[in-house]
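These notes open a run of structures that come right after.
Any read-out appearing in this document is the output of simple, stated calculations on the displayed coordinates, not a laboratory observation. Small disclaimer: the values here were computed from a predicted structure and weren't measured. Cβ atoms are built from the backbone, for glycine too; each structure is taken alone.
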Structure 1
């Protein structure tokens, strides 16, 4: 059956260079042939958070490249998006990009730990946690190998300056994050 749409691999090969030049990498491409018209969803991520202007620019570039592809026939809907808040953190780059964010960790030993992502060195995450006895923040080293699942948590309040400092996020980083640039 001919769908008129490129494969996932073809979309990645076609768009990867353009996204890389903009500072983003394609994490996934999902093609839904059942939708009418078919939908091509490109999930991109980078060290700088995707904002609406960047998504629009990447969408225009991707659309132009897809429209010029000789094996694309017919209409489609293109969506360029970020991985979303509920994407599990599974690699070093995910933890690096989540620096300063609150996370819930399910540990391999069955325990749960909530804290703020700090620096990552040699497979060890610095997690800023609340030390109830000291009534202060503390940095807890956690081996990435000991984490079975990690998910960023939605926050509705601003974290304390001390907590962010321990996570290694300075004031300029916090301002950029508040504006959606990190």
Structure 2
């Protein structure tokens, strides 16, 4: 299948539900951050503890601003958008309106800004950040091919783009305010 057709089909299904797609880190599952029903589906698919939050994945800080505390220092917000040599997820104070479906039991939201062209395509064409999580059941290894994805989720994923060969390591996680590294 032509890669542009695959991207368009993925975008169509992303607008309504959960898709599997390659990211700048591991093979992942995603839905739109502004779609609570799709986030609930993602929680059910992953058999995920409600206290655990998700990563907000976006191509630009603009897409994650609604989820960040408006009192956060502008210099820290600007740091979010700075390129990093390795994929980096920052923990930031969440806004009052950020759903616990996104942040879990935490007062922080996990945010990663990436230059990944597919993520940029999704964000620009939906006007939304993505909810991102690894393509696996909690406690299992991340799917590395379509057969493993199907074994985990059968037909429950709306659409799946195949993983890339470079998908391997999760991002590092750093608290943006304190600088403390968590992973």
Structure 3
């Protein structure tokens, strides 16, 4: 998008005066948001979601959203609605489950580990072996990721027996998909 188009997008959130795109972009890309809360809040409230996400970059949004969401007041109707939209987007980008709660622990995970969590959420009860085979990863690496996610409280392991052998099934701790799958299977 050309800079003039970007400037017109900014007018949707900052209509009371001229706010140069270059200055806004520097604030959005800053590592520390503490002194720019009002600018960020206005951006997330009024700018088009797809445009802002493109400017912010999805991976950065995943890492920073748990911190940024504290700028919103859920008691204010408009802010509550926008917060729900951004929370849902964060959950979909991060785990594939639109109702997964925003978590700084999940936000800090490496992309491969988030993908591991996403797979467990999409396929409750999958085993570590099945995951390693599906993604062409070494079993020991997959097992290491599984242990880390269990230690962080993001996954639960349920022991199952099949043909006299123990099988460890993986379930996401906070996933609605997991809760529904477990209820349907009688666990």
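Comparing structures 1, 2, 3 by relative contact order in percent (Cα under 8 Å, 6 or more apart), which one has the largest value? Could you put the intermediate results ahead of the total?
Numbers: 1: 19; 2: 34; 3: 14.
Biggest value here belongs to 2.
Thinking of 1, 2, 3, which structure, once distance in nm of label points 7 Å out along Cα→Cβ at positions 15 and 31 is computed, gives back 1.8?
Working: 1: 1.2; 2: 1.8; 3: 3.7.
The read-out comes from structure 2.
Can you tell which of 1, 2, 3 yields 3.5 when distance in nm of label points 7 Å out along Cα→Cβ at positions 47 and 95 is derived from it? Let's see the in-between values first.
Working: 1: 1.8; 2: 3.5; 3: 2.7.
Comparing all candidates, it corresponds to 2.
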